[in-house]
1. Work out relative contact order in percent (Cα under 8 Å, 6 or more apart) for each of structures P, Q, then name the structure with the largest result.
2. For mean count of other Cβ atoms within 10 Å over residues 23-30, the calculated result is 26.6, so let me know which of P, Q that is.
3. Quick one: FRET efficiency 1/(1 + (r/R0)^6) of positions 95 and 287 (r between Cβ atoms, R0 = 35 Å, to 0.05) came out at 0.50 when computed from one of P, Q, so which one is it?
4. Out of P, Q, which one gives -25500 for helix-only ellipticity at 222 nm (-39500 (n - 2.57) for each DSSP H run of 4 or more, over all residues; to 500) as computed from the coordinates?
5. One of P, Q was used to calculate Kirkwood radius over Cα pairs in Å, for residues 271-326 alone, giving 12.3; which?
Structure P
Amino acid sequence: MEALIPEGLARRPLAEIAAQIAELGFNCVRLTYAVETVQLRAQPAGDAVTKQLSAGALAGLREHNAWVLNASVWDVFGAAVKALGAQRLMIVADNHVSVAGWCCALDDGQRWFNEPLFPVEPWLDSLQFVAGYAATQAAAAPEWRYLVGFGLRNEVLTLEFWRAVPEWYRFMGAAAAAVAGANGGALIVAGGSDSESLLAYIATQPLLPAGAPGHERLVYGAHFYDGFYVQPLWQLLGEGVTCALMTGFLDARIAVILNPDLPNTAPVWLSEVGLAVQQYDPADGGADDTRWWRCLRAWMARHDIDWGFWALQGSYYVRQGMRDYNETWGLLTNDWAGVRSAPLVSELRALQPKTLGRWDLWPDAPHGRGT
């Protein structure tokens, strides 16, 4: 993200990357950007990439997507939207960070509202701009109509837990209202607090009150990885007990808001789930990540939960100061030409079809069944 343009353009033509995503069976891309991306949107993309990219990556960019060098930062973002839309891939424009760079560290200064690198007003302004710009473009360019939602912020976290929920409602509510005011037709994705691992409070109080603009378009985002709370337990307690604890954790903190018998039922998007793809071996049934993934897949299928895999990208132009960084958690290979794990792709494909009707998890609920 340091280069202010989507990853992979030094590896393959943009249209080929979009087609590859569709060929893998995915229907949506979470396209990340920084507040800084919006603030510097008129800057020539060539300025940023010349400073950030290695000589080899710059040569690759000239080979595969030379047009980037003569486009603005925001033109490149828009071209990515159009390429994905041309493949009929839905897009969620996700505000990842304020200062363009890797997310997330506890001490990076932009994990919680009004930290030194996360001033709230520029963040709200950027959300409003992107949502409004997308609404305007959708009226003229059909590909932009595939930009269906806006992620408000990635993995907010404060260790001062006593203020986490009240401030989450205050600032995320303001962000949701800003998006709703600028774009009346899109989904609003609000990631939960505690690094998007907690949504239980939504069961009694939605982010926006009923009747407020945007209330009916709210989707709540959650993240879950094999290191979240349970990793040491596979060896200590065994798979059966650990899987039960893990799914209980997920039900209590995330899936609870899917229950139609509670005061507020709301859709959940597990927008980040992932593991170290490069070392993943489904044949090694006793490995911690294999057992974690087996347990999580069953839970995801049971709830028919919508999800996004982190990450697609096989490499970065630069990450945390290292150029041409190899993303071992990436589904694609370092050169973006293939996939790191065909078995994992098959397992993801098995999760892609819809498996449940609306109320199948609660067949006795008064709402009845159906889609």
Structure Q
Amino acid sequence: MRGAFISAILILVSMIIGAGMFGLPFAFAEAGFWIGTCILIVVTAMMIVLHLAYAEIVRLTPGSHRLPGYAEMYLGSIPGTCAKISALLGVGGTLIAYLILGSVFLQNIFHAGGITISSASAVALLAGFSCCVSAFPLQRETRINSALSLFLLIFLIIFVALLLPHIEARHLESIDLKSALSPYGILVFALSGANVIPELVILLKRNKNLIRQAIIVGTLLPASLYFLFTLGVVGAVGRGTSKDAISSLALVWGGGAVWWGSVIGLLAVLTSHILLTDYFQAVFRFDFHIPKTRAWWFGIVLPVGGYFLGLRDFIRIIGVTGAFMLGFEALLLIGILHRMQRQRHTTLSWRSYMWKIAMVGMIWIGAGYEILRIINFL
């Protein structure tokens, strides 16, 4: 069972660590590093609670479902339909964000070898890779993703260790209260691992204690790495931090830092992109009842189409996706858990009501802030 426990942690870690990590240094530098750190602590606690809530729903509900299925089962057809649309837009937006950032990393890697490729070519290569991997049988696909995840963790830990000696305290002192909440949506995006919770519950044979421990460790580990990575980048570069985080490190280390950082970034993008492409295809197949082959193509083509239609602002896409789509899914999870507890005649303490009210409040505050940012942008 220990092997299954470790595998469950790694599955959650590989799902969580992705493109969102590279948007954090820019957002933290914009708001102020220590403000961003406070929001990181709050959002980490929030995501642990949501992951545990989803696991409890999966553990106590017979059969195999995804969030739209649970929403329809416990809340009715209208919330179920809204959940399907939210899953479509949320995962689609996430895949577009991965294509945007992955293309930057791929260009940096090719550039280090003296080869110049366009953004469009880089996006096509990334989409082609995911297309090939998602066509493999599930077992082989899992092995490929596990190998990529292992390399990612090793490279990331080494990279963070090399960054820390370059920190300058003055880069961590600035604060901008007007942008204080800018890390919120990105952090929700970067710490969300709900898509793999059903697999985690099945892997641990619905053992409540093991599930709880795996979720807590599997969420805290990425959050800790995010803190160290952001501390290293913002501490080394300051307010000159670029939106992709890595490009700005050339000021400190030169081209070598960009290459190493881009390799890590590409690994992070690929591991999550593979899992999410599968999930996106499953949404079309099982929730929208589209035939398997057509669903497979939709899962590949639609995110690429969104990119070529002009959706290319990485920070704005992950901020909006985190605050709105993932925020809506969080509201669904709270509603489903509450309805399930009522149906099972579970005695609800005042603490049960308080944490649900607090979570809803945080979600609405974050969504309201993103609305104001969009209005100001327009």
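Quick note: the coordinates plus some simple rules give every number you see, no bench work behind them. Predicted model only: the values in this text are computed from it and were never measured. Cβ atoms are built from the backbone, for glycine too; each structure is taken alone.
1. Details: P: 15; Q: 36.
Once relative contact order in percent (Cα under 8 Å, 6 or more apart) is worked out for each structure, Q has the highest.
2. Values: P: 17.4; Q: 26.6.
Label of the originating structure: Q.
3. Values: P: 0.50; Q: 1.00.
Structure of origin is P.
4. Details: P: -11000; Q: -25500.
It must be structure Q, since only it matches.
5. On the way: P: 13.1; Q: 12.3.
It traces back to Q.
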